[in-house]
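Chemist: I've put the structures underneath this note.
Just so it is clear, none of the values below were taken in a lab; they were calculated from the coordinates. Here the structure is a predicted model, which means the values were calculated and not measured. Cβ atoms are built from the backbone, for glycine too; each structure is taken alone.
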Structure I
Amino acid sequence: MEKHEHSLFFVESATEGKVLFSPEELHHALGALRIEAQALLQCTDGLGGLYTCVQTSETAASGEALIVEAKQCPRVLPSCEVYIGLPQRDAFEEALTHVTALGVARVIPLHCRFSQNTWWNYWNKYAERFRRKMISGIKQSHNPWLPHLAAPQNFVAAVEALGDELPHQCLIADAGGQPFGHILSTLAGVDRVACFVGPPGGFSPQELDDLQSRGCTAVNIGPYRLRTELAAVVLCAGVMQARQR
């Protein structure tokens, strides 16, 4: 690995042979990490673009850098969509950071029967913070794809909205489900998977029935009870690793 490949930076845009760093990201690169001004930098726009670039004296003032090499990276398959029953905000942020690092395509927060403390009523207040958490996730993992984060949705409305768009495989993390290993063969060749993880306390019996009546499969992802933020990571990681195998 080349020296400049050890760190990945996020850029606001990449057009016409240049990338644009935010002031905070540029300060992190040149100030906190003490990368020399003329050194190569590796960055992404979160849209699959991976760029090797260099800042020159002409571009320094504007926060721009010249692209030396560019490539477009395909998304990891299967395309994983994770529906997370809303826990406390700090737990949601932890889940968001880690599933982003895994490479999930979409994160859909769900207001479920057992969701507590309706902090998500102030979603717009935290939206930029959540974006920074996702950016942190892709930088740490060198994943060039920033997932789509949906606004919180009511469980019933979100499931009904799936309609005919239901992915080829839908999995529910549930202690009463079949062992995860038993469904591995069903993931072969599947390009899109939906993963449902309940809030603290799990999905209600009615919510489980609703999902299973639509063809979703309940799977047991471990011998012990897992917190929402950990269950989301374990289920998504299992799905993506199964496809790689």
Structure II
Amino acid sequence: MVIVEHFAGSVKAYIEITCTRGRAFAVPDRCPHPDCRAVDSLIRWGSYERSALTEEADYRIPIQRVRCKVCGRTHSLLPDFLHPHRHFVISLLQHVVSLYLLAGLGWRRLMRQLHGQGPARSTVREWVASFAFGAGHLLFDRLLRHALVLEPDAELPEQPPDHLNRVPDLAKRRRLEKAHTWWRLAERLYAQVKVRLPRLHFTARQFLAFLLHWLQDQGLSPRLFWSPCLSTTPTLPF
């Protein structure tokens, strides 16, 4: 199970800290598994390496594992500049999805906005499709219910932009439209939390990272990008 931990610095800063201190995060206070939740039960349990891809370089970073002494489950402490099961940093995923979903850039113009050794066009299209399935299908109802609890009289965000009408596949278009609405609802959530916690550490560039933590706090898997092509992807909304 992945435990998303907040890390405000860059990938390079994370590597430097783990090299000098040997660790970037303290051990969490309790087991995150919903069937356990034992307090002071986690111990360090080795580590592994994984990629952290930016537009400039492919970094190899250490990920700390912890194990619960009560239930025996192991968990990974993932810095929130990464998304579970994605190698590119989450700020780049956010940039790409916002260019397509909010700014309305077509694939050719969007790719011109990416620099260095960035993702391939097929990868970018997969990101958008996976975000549309995650936010527009699996997570839409959960965030909508949460938003209505916070603001019972609030109106839904404005209609999705016209450029989404160019998507020929009706099912994909509906997911993208709902994903656009989900993004706007999530911006409201971020604004509400920012008012209550003015020293909130998440910048606008870390918007999706903030949402990973919100999902984790909701008891959901901290994932926004769910590929509809995988057999392991849930089909019913959360």
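Chemist: Supply the structure label, taken from I, II, corresponding to helix-only ellipticity at 222 nm (-39500 (n - 2.57) for each DSSP H run of 4 or more, over all residues; to 500) with the calculated value -9000.
Modeler: Traced to structure I.
Chemist: Sticking with this one: For which of I, II does Rg and Dmax of the Cα atoms in Å, calculated from the coordinates, equal 18.5, 54?
Modeler: On the way: I: 19.9, 62; II: 18.5, 54.
The correct label is II.
Chemist: In terms of distance in nm of label points 7 Å out along Cα→Cβ at positions 141 and 189, which of structures I, II is highest?
Modeler: When distance in nm of label points 7 Å out along Cα→Cβ at positions 141 and 189 is computed for each of I, II, structure I gives the biggest number.
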